[in-house]
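Some structures to go through are shown next.
No lab work stands behind these numbers, since they all come straight from the coordinates. Just so you know, these numbers come straight off a predicted model, no measurement behind them. Cβ atoms are built from the backbone, for glycine too; each structure is taken alone.
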Structure P
Amino acid sequence: MKAPIASCMLLLLILSACATAPRKIYISDSDFVEESREYSPDRAMLILNYTLDIGALGYSNRGTAVLRISDLTKDLTQFNLPDNLEQVKWIDNKTISARIDVIPYIRNDEKPPIRDIEVNGVKVNVAPYDHIEKEFHMETEHREASPDGKYQLVAYRYCKDRSNLKFIHISVIHKGERAPKYGNYYIADMYSDRILYGGWTKDNTLVFYSNSMYADHIKYFFVRNRPNIKLEIIVDDSRFAAKYRWTELN
């Protein structure tokens with residue numbers, strides 16, 4: 001009986017390895033969708049942005065590959081840039097620039113991996129990106145002192161004007177302090193603020209309001225080492241169902 005058992009174990013190991021093996025991706029794949037391509041100045045190489053359509057639910061995986069023209073028939077995954085790089089552009093025939101969004105790392109109290117790399121013989125100059133452009137200014141949506149007078153809740157964002165709102169930062173600061181550049185309590189993202197209003201209760205507890213679409217996601221956007229203050233989240237679709245940004249100035 002030992003031989004059959006050993007054969008079954010070997011088969012299970014093979015199947016497990018196959019199930020976890022990374023998928024190869026080709027332009028000819030039926031689920032491959034080309035999003036865009038940008039050629040190098042000499043047109044010998046290109047940056048290819050693509051999507052994999054994985055079903056009727058609309059979910060997809062994205063990738064960015066740096067290719068020679070002769071690589072278009074090959075497995076793209078060997079030429080992919082890391083997933084955390086964005087805004088990829090050619091500088092010259094052998095160099096491209098890319099940005100890494102540092103907000104998730106700030107939120108998690110981690111050092112962002114800002115370092116140049118090389119992909120397919122092309123140097124990638126990597127720079128940090130925090131969504132705050134030079135022409136932006138800080139705009140406060142809400143400021144409120146705690147009932148005991150020790151703290152202030154400040155909700156603010158950075159934008160050029162109100163026609164294109166960026167995501168909310170929320171900080172809890174001591175009375176008389178200035179709000180830090182990045183939220184020390186909560187930092188949203190470009191998809192939604194998720195927290196749509198907030199304030200204090202009489203017992204110095206923070207209370208934040210959301211809707212049923214976003215409330216379950218709020219927990220992923222709190223700053224890891226935030227001030228230790230009691231918190232309550234209230235789902236209120238009657239007031240906030242149609243909102244995705246915390247706005248009080250409109």
Structure Q
Amino acid sequence: MTLIGVSLKMYFSHARTLAWARDVADIAERHPAVRSGAATLFVAPTFPALVPVRDVLAGSGVLLAAQDLAWADEGAFTGEVSGAELREVGVDLVEIGHAERRALFHETDDVVARKVHAAYRNGLRPLLCVGEPRRASRAESVDEVTGQLDRALAVATAAHTVGRLVVAYEPVWAIGAPAPAPDEHIVSVLEGVEQYLASRPGLAGSTAIYGGSAGPGLLSRGRGRIGGLFLGRFAHDPAAVATILDEVATA
């Protein structure tokens with residue numbers, strides 16, 4: 001199964017978000033890659049759109065994801081949204097540790113680890129973003145991202161709450177770039193991440209996918225060695241989502 005996800009970040013209006021979600025749901029309902037189980041789609045709209053997007057996606061097989069969550073489950077945390085509420089409204093996955101959250105909102109390894117723990121204890125699957133800040137060798141990149149995984153899972157591991165997750169490998173130097181990282185670099189780092197996941201107790205069923213200017217052709221060139229894609233602005237046109245699903249079906 002190939003996992004394809006889209007984060008809308010804060011690009012769309014509410015009305016455009018719902019229209020986009022309807023188009024994606026229509027594509028998913030009729031596309032052979034989704035209908036056969038070869039591909040699974042998830043979408044991450046903004047918080048206000050979660051419930052209406054959930055309703056739009058109903059019956060399409062597309063999973064609902066959130067772009068963030070609080071590390072606490074309740075309390076005086078103005079502006080935050082808890083994992084408990086996200087689960088209540090039907091969220092399956094929750095994005096944690098994106099480079100933008102770290103850079104713009106100063107999220108530390110400790111904050112990321114606490115959010116991962118919050119996701120697990122509320123029955124959500126973490127969509128954990130990792131990536132080296134600067135271009136490096138395969139070995140250096142694998143060491144960097146697996147170290148990030150160790151730190152992100154530390155609190156949940158100590159609490160014995162770890163479970164399956166999705167790792168989105170997004171080299172920071174490739175986010176928003178004109179092109180993704182070189183194909184062989186992507187494949188080799190993802191292999192390192194998958195080896196890490198296989199070696200850790202409790203992480204059975206976890207998946208590693210690629211983000212960072214991901215687009216058409218990458219899955220085909222990866223020849224089955226890339227477990228999925230986490231798409232950004234490329235997928236703002238629903239037809240682009242269909243293009244990626246066509247690749248999955250062909251592969």
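Give the label, chosen from P, Q, of the structure having the highest value of relative contact order in percent (Cα under 8 Å, 6 or more apart). The partial results should precede the final answer.
On the way: P: 11; Q: 19.
Of structures P, Q, the maximum of relative contact order in percent (Cα under 8 Å, 6 or more apart) occurs in Q.
Of the structures labelled P, Q, which one yields 11.9 when Kirkwood radius over Cα pairs in Å, for residues 164-219 alone is computed from its coordinates? Mind dumping the intermediate values first?
Values: P: 12.5; Q: 11.9.
The value was obtained from structure Q.
Of structures P, Q, which gives 2.3 when distance in nm of label points 7 Å out along Cα→Cβ at positions 36 and 52 is computed from the coordinates? Please list the in-between numbers first.
Values: P: 2.3; Q: 3.6.
This figure was derived from P.
For which of P, Q does Cα extents along the principal axes in Å, calculated from the coordinates, equal 44, 43, 31? Write down the numbers at each step before the final one.
Details: P: 70, 64, 34; Q: 44, 43, 31.
Answer for the origin of the read-out: Q.
Which structure, out of P, Q, was helix-only ellipticity at 222 nm (-39500 (n - 2.57) for each DSSP H run of 4 or more, over all residues; to 500) calculated from, if the result is -3000?
Numbers: P: -3000; Q: -13000.
The correct label is P.
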